Structure I
Amino acid sequence: METLLTPPNIMFTLGIFGVVFSIYHYFKNPQINNDKKDALLRQEVQWTKESNDKKFSEIQANFQALLLQNSNHIHTVDVKVDKVAETVFALSNEITKLATIIEERIPKKL
């Protein structure tokens, strides 16, 4: 047992552990860094998606409001056009009555 615990054997064993530990860290540290970067990118993509969803829902709400406003304006214009048409029809009837009265009262020249 005394021959196994000599300083060169201890140094050799520590060297082997150092090499194994160095190789382990060589492969582990980039993986940890990549995992961190992946998590950050995943979070950024999630925030971007949430932001885009919010913007699209606002755009959709604005579009729906514009469609409702458009519909209301079209209805208002239709009502006003109907009133104008009724007024024109009433005026046409009055003009016809006046033309009839004028023809009856003024004799035609032969």
Structure II
Amino acid sequence: MLYRVVITTNAKNNLRDYYARAALAAPSTADRWLSRFESALESLSRHPERCGLAPENDAVAPVIRQLLFGRGVSIFRVLFTIREDEVQILHIRRGAMLTADAADVFAE
């Protein structure tokens, strides 16, 4: 089954902010990073349940999973939920950040 990947406004804003910061320091590297990140998000259209539960799952109602992107100190956590035939990307945050609260996850 293929899922439709929907990126919420909140997650788009998160991604734009991280890209903008990276682009200030290294524009061409930031472009490649964004392309790889977008490919990783699109990969959720196939078997999104392969990703484990996010720590935030314990604090909110729908099941929240996370896709980890990057390596080393540059890990990002993509928080998402699966609803019928849709994967909703809710929030993107640095791996080193504290666990998100419901206001962060479901912000619009």
Structure III
Amino acid sequence: MTIRFYFDENMRRVVAKGLIQRGFEVTMGVDVGMRQKDDDMEHLPYATEHGMVLVAFDRPFAGRTMSKTDHAGLVCIDDKLAEDIGSIIRVLVEFAETHTITDVQGKVFWLK
């Protein structure tokens, strides 16, 4: 099954647009009423309920999530890429092209 992405509120819309233009499904947390919500208690369960991989920059959150397996997957993007839109799109496209939703369930991935 194809990877579908869920972006927490810190991910930029231009990244979502770039992925959508390449044929990927992306849901922005801010578009589904998830502004200023907690990653652990609200974003991750929402993404999991909808079968989407959560994408975030929040390293402490990703670290906490490593001990959990009841989620659809989490991708933590390295802070060094925060302003490099092209690189974020590239690493997410590569990730989606080399993984399935089944492969990533309950796992945390660190992308640079």
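To which of I, II, III does the computed value -0.90, -1.05, -1.08 (log10 I(q)/I(0) by the Debye sum over Cα atoms at q = 0.14, 0.19, 0.20 Å⁻¹) belong? The value was obtained from structure I.
Of structures I, II, III, the largest value of FRET efficiency 1/(1 + (r/R0)^6) of positions 30 and 86 (r between Cβ atoms, R0 = 30 Å, to 0.05) belongs to III.
Given a value of 1.0 for distance in nm of label points 7 Å out along Cα→Cβ at positions 62 and 78, point me to the structure among I, II, III it was derived from. Computed on structure III. In this comparison of I, II, III, the computed figure 19.5 for mean count of other Cβ atoms within 10 Å over residues 6-13 is attributed to III.
Readers should treat all values here as calculations from the given coordinates under stated rules, not as data from a laboratory. The structure presented is a predicted model; accordingly, all values stated were derived computationally and were not measured. Cβ atoms are built from the backbone, for glycine too; each structure is taken alone.
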